[in-house]
Structure formats: C-alpha cells, structure tokens
Structure 1
C-alpha cells in the first residue's frame with residue numbers, strides 16, 4: 001500500500017488497479033494518510049483548503065468502473 005494514495009472501495013462494479021490521490025491545488029502538496037497541512041486564517045476569519053483529487057494507477061491496467069474512497073480529516077484551530 002502507498003500512504004500517499006487512498007484505496008478505491010472494492011465492489012463488483014469497481015474500477016480495478018486505481019487509487020485516489022488527494023492534493024493541495026496550490027503547490028501540489030500530497031495529502032496522503034497521516035499528512036498534515038497548515039492553512040492560515042485570513043482577515044475574514046476564513047481558512048481555505050484548496051484540495052483536488054485525481055485517479056492514479058501505480059502499475060497501470062486500470063479498468064472501467066466506479067471509483068469511491070473515504071477520507072477522514074481532523075481540523076484543529078489554534
């Protein structure tokens with residue numbers, strides 16, 4: 001398993017040989033399992049997490065099908 005990728009949930013109609021990669025849009029920082037991302041709170045008291053996800057195949061051979069993953073995030077405000 002690759003800690004930088006999230007597993008595609010397995011079901012009979014799932015795409016095979018793929019995983020989900022979660023990144024920050026700014027700087028393309030990987031947001032894999034156990035990673036931390038710090039974001040400043042602006043003058044409007046907003047913190048924007050600019051994230052994107054893409055489908056990724058390490059070994060190739062991806063098949064057609066559904067893609068689904070669960071990502072759990074913890075937010076800490078200081």
Structure 2
C-alpha cells in the first residue's frame with residue numbers, strides 16, 4: 001500500500017522506482033506493476049529513510065534517494081542493498 005509518493009523513475013532494466021514518502025521507503029516494480037522489492041525502512045540509521053522525497057538512478061542503476069528528514073542522500077544497489 002502506498003502512502004504519498006513524490007517521485008517516480010525508471011532504470012535501464014525498465015523497473016519502476018517510486019519514493020514512498022509516508023511509508024519511508026522506496027518501492028521497485030516491474031513494468032507489469034508487480035512489486036519486486038522495497039529499499040529502506042523508517043529510521044535514522046544506515047539504510048533507513050525518513051521521508052524520502054526524490055529518487056533517481058545512476059549509470060549502474062544504483063538507486064539514489066534524497067532523504068528529507070535525515071538531511072542526506074542514501075545510495076542503494078540496483079538490487080536494493082545498502
């Protein structure tokens with residue numbers, strides 16, 4: 001279930017990546033809309049997010065998340081590992 005999502009991007013594998021602001025995570029879907037995995041959870045520690053407000057990918061499909069309340073950028077691998 002989604003909270004408020006702010007940004008959506010698509011990586012080179014055509015996976016849809018959504019920053020879920022209210023649920024404090026990033027969700028990844030295939031083009032058919034099937035949920036593949038989730039990055040992050042609510043918190044202040046490494047790999048945790050607190051209001052992710054934007055998401056992009058780099059040339060290696062790493063997932064780069066702007067984390068509003070933690071005042072930082074977090075980077076997850078293309079398979080969601082921090």
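A compact table of results
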{"item": "Of the structures 1, 2, the one that 47, 22, 20 was derived from, the read-out being Cα extents along the principal axes in Å", "result": "1"}
{"item": "Relative contact order in percent (Cα under 8 Å, 6 or more apart) - structure with the largest value, from 1, 2", "result": "1"}
{"item": "Entry that produces 3.3 once distance in nm of label points 7 Å out along Cα→Cβ at positions 50 and 66 is calculated, selected from 1, 2", "result": "1"}
{"item": "If distance in nm of label points 7 Å out along Cα→Cβ at positions 26 and 58 is computed and equals 1.1, the structure in 1, 2", "result": "2"}
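Read the figures in this text as sums done on the coordinates, not as results from a lab. Owing to the predicted nature of the structure, the values given are computational and were not obtained by experimental measurement. Cβ atoms are built from the backbone, for glycine too; each structure is taken alone.
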